[in-house]
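Please treat every number below as a calculation from the coordinates, not as lab data. This structure is a prediction, so every number in the text was calculated from the model and none was measured. Cβ atoms are built from the backbone, for glycine too; each structure is taken alone.
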Structure I
């Protein structure tokens, strides 16, 4: 998973520039049909009952992973092929914090449920 330009700047300013950064109290997972990239310019899923879902993480060493499953409501219309995810600080709009491509893209059609099992969303710093 890669950090966005927004988060990279906040961390650098916090650690080296003396500008405090307050972590968001709630994080949200967004689904994308095109890579958002570091600049948050991808195509987020919309319609079909889609909304960003909350996620919580547990950290161990240099890795943090989702501590429970993230499950979206049953799609009421086709989402298209979900190929990327993003972590945001708001349920809509907001700031992209991190993003990644899925190991395998998944086509979500009417009646499907997109689910990320507990422990499958990892962010690692080397």
Structure II
């Protein structure tokens, strides 16, 4: 059996800093791949996983990764996070299959609770 895996794709490490304590508390393996291929290789391993993608400087890559993971790895829960209120981008993330989209005015401090809910084997999902 694989340990639950938390995969965070972002540029600056802020989300990882927020999520590291909850990952340690639950003994989840935390990965911060810098390349799309590395991220996909990690997710191919199987087992419970949550992928957190930060909308940043390369939206084409980030949205493309979300789309690919939702299509190829439907068992991986996905969270798409943005810094600014952007209804069109948030809507696109939902349409592509994100399990949760966290954009302002939702507080970033909810992220550990959201990820824990998605990682929960009972299937309890946080509500938007």
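With distance in nm of label points 7 Å out along Cα→Cβ at positions 7 and 55 coming out at 0.8, pick the structure among I, II it was computed from. Going through each structure in turn, the value belongs to I. Taking relative contact order in percent (Cα under 8 Å, 6 or more apart) as the criterion, the largest value within structures I, II is that of I. helix-only ellipticity at 222 nm (-39500 (n - 2.57) for each DSSP H run of 4 or more, over all residues; to 500) was computed and gave -3000; which structure, I, II, did it come from? Corresponding structure: I.
A value of 49, 29, 24 was computed for Cα extents along the principal axes in Å; which of I, II is the source structure?
Computing Cα extents along the principal axes in Å on every structure in I, II gives 49, 29, 24 only for I.
I have 0.35 for FRET efficiency 1/(1 + (r/R0)^6) of positions 39 and 111 (r between Cβ atoms, R0 = 30 Å, to 0.05), calculated from one of the structures I, II. Which structure is it? Traced to structure I.
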